[in-house]
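Right after this note come the structures.
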Structure I
């Protein structure tokens with residue numbers, strides 16, 4: 001059996017790693033390729049804020065899922081201490097007696113190979129599979145491979161692969177700043193966002209794609225307008241425009257779900273409802289939407305609350321909560337009596353706009369012979385009293 005070994009910290013595993021593994025599969029055509037995330041790399045410390053080894057293992061399983069004959073191994077994750085390749089090879093030789101091993105590495109590792117722990121044992125029992133990590137290195141790689149062959153009897157093969165200009169450390173720096181999605185396999189990025197690995201925040205274009213897929217075509221137009229309005233209001237009133245955009249994008253992600261599906265989400269997320277909410281999709285979607293957004297996209301508490309209260313409002317709302325409530329109300333696709341007045345007021349005095357908007361909502365609900373929800377009535381009273389005190 002011919003086994004290729006591709007190890008690393010994979011912190012996180014990116015498209016360059018996956019493409020390199022595919023090149024190994026094409027060039028060496030191994031019977032099995034073992035992808036081995038290191039628990040504690042011997043040559044460097046894991047960056048602060050890195051996911052634990054078990055999480056990096058799961059990310060690797062996603063990143064290499066489509067590589068032929070690839071298997072992500074937990075052999076180093078389960079072993080205590082530094083993840084030395086010699087110790088791993090010894091274990092693999094016991095697991096696969098008689099197998100021919102090729103250890104895949106970048107050229108930087110080849111050039112420093114004599115510094116590795118028990119490097120002679122490694123050279124005696126495996127072939128080095130080398131691909132370059134920067135352009136124009138082929139001659140230097142071949143020269144050093146010949147040196148290792150003369151000096152230690154090393155066996156080397158060259159893997160023709162043009163590496164992508166990316167590194168895990170650069171990607172780690174990008175992720176908290178809503179960048180880096182294009183460098184990661186989709187499934188890896190989605191898991192990183194869901195779990196909040198690396199303090200990642202979702203790129204807004206990616207978040208839009210995810211949110212729009214949950215909406216009806218008509219609802220997409222509304223959400224596009226709501227996001228734009230929320231960002232404009234945020235810039236006017238000094239709120240973080242990216243938080244406003246995120247809340248605007250996600251505020252209606254469960255709007256198209258029927259009542260039975262809304263209640264299923266309530267049970268899943270432990271949402272407790274009163275009798276009025278149990279029968280009203282419009283009321284429920286704000287609560288289920290906030291819960292689903294937190295589950296899938298690890299939104300902040302501020303964004304969660306803005307989504308949670310965007311339908312009914314409540315007394316003494318935060319600035320972001322008011323912005324999302326108002327953006328939902330006055331976005332460019334809205335057309336009703338009084339909307340122009342409300343739009344103008346929202347950029348002059350946001351609290352007065354809240355009082356007017358809540359009053360209009362109460363009047364609209366009562367015009368259908370319905371009793372307004374208590375939170376909306378309480379919110380109107382609070383903002384009506386609050387604005388009166390300012391005058």
Structure II
């Protein structure tokens with residue numbers, strides 16, 4: 001098989017893994033209105049679920065990424081996906097709210113694998129002149145998972161309740177796990193024994209960490225509470241709330257291929273800055289005015305486009321600043337910051353939502369998106 005075919009077929013498998021990873025990770029938020037009613041809890045408590053997942057990811061992502069640099073990527077990813085299946089099934093059987101939180105915390109271990117390890121595997125496969133395209137292809141899978149989860153889970157829940165959709169999702173993961181084990185080759189040579197640990201320069205590490213933290217705060221807040229906001233505040237049905245959330249998240253599917261090409265041809269820092277500032281402006285319009293009808297969907301699609309436009313560029317920049325081929329360690333640092341942000345964002349936004357309103361809590365998010373790209377801009381000359 002030709003090298004190019006090996007590259008893209010391998011990347012396609014990781015795109016499918018990314019899809020499943022986000023489908024599991026975002027299965028619960030569309031069900032929150034039903035879960036709140038079932039267990040008699042509020043937004044703060046459902047925010048704790050997401051924070052518990054993120055805390056686990058903050059603890060596990062860096063060690064998993066660093067370990068994959070030494071022992072390889074495939075076995076870590078297979079183990080993590082097995083945890084996703086098991087934790088999702090047990091979540092569906094939770095009879096008390098504390099049990100639901102516990103099983104979702106365990107789910108966080110499984111979710112800790114793909115971003116530091118899977119994206120590093122894609123970096124292993126991608127030559128320098130194709131890294132943007134490769135990152136966009138794998139990200140399309142994640143975008144599909146993020147975008148379809150609200151609609152699919154809300155639709156199934158409107159028919160079967162909140163438990164059955166999780167059981168369906170758990171069973172659906174088994175054939176994919178088998179496919180992954182049979183179809184995927186190891187992308188990283190193992191390095192037994194002690195290896196010299198290397199990290200990007202401190203200024204670069206801090207700059208990227210700030211960007212990932214702030215961007216994740218916004219994204220985690222939206223994916224956690226937008227379905228609840230649409231149902232409880234705006235009066236949408238459960239299905240329509242899930243559909244509307246998907247409208248925001250699905251534009252990545254058609255944006256990412258273009259974004260990958262742009263990331264390989266133009267200044268990546270400039271792409272990150274312009275897309276972040278544009279998304280901040282659109283989000284400001286949405287949370288301030290929240291228009292109805294067609295205009296709402298136009299703004300949500302625009303927001304989705306700008307949010308995803310920077311993704312291949314920022315991942316390509318992370319690869320650029322990684323010392324040698326130790327991508328797992330560098331991606332692990334940055335996605336640990338993403339998880340750390342996800343630990344605090346749902347609780348903070350949920351608490352403000354209970355204290356005032358979710359609409360009021362959302363008003364702070366455009367400010368964070370506006371600030372985020374300047375951390376990258378100030379270190380531009382060092383990249």
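Bear in mind these aren't lab numbers, they're just calculated from the coordinates by the rules spelled out. From a predicted model like this one, the values you see are computed outputs, not experimental measurements. Cβ atoms are built from the backbone, for glycine too; each structure is taken alone.
Data table
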| read-out | value |
| --- | --- |
| Answer label among I, II for the case where P(r) over Cα pairs in 10 Å bins from 0, in percent, for residues 144-303 alone, calculated from the coordinates, equals 8, 26, 29, 25, 11, 2, 0 | II |
| Comparison of I, II - label where mean count of other Cβ atoms within 10 Å over residues 32-39 is highest | I |
| Entry that produces 30 once relative contact order in percent (Cα under 8 Å, 6 or more apart) is calculated, selected from I, II | II |
| Structure with the greatest value (metric distance in nm of label points 7 Å out along Cα→Cβ at positions 128 and 256, set I, II) | I |
| Structure with the greatest value (metric Rg/Rh (Cα atoms, Kirkwood Rh), set I, II) | I |
| Source structure (of I, II) for helix-only ellipticity at 222 nm (-39500 (n - 2.57) for each DSSP H run of 4 or more, over all residues; to 500), computed value -17000 | I |
| Among I, II, which structure scores highest (criterion: distance in nm of label points 7 Å out along Cα→Cβ at positions 152 and 232) | I |
| For 6.2 (distance in nm of label points 7 Å out along Cα→Cβ at positions 88 and 360, calculated) the corresponding structure among I, II | I |
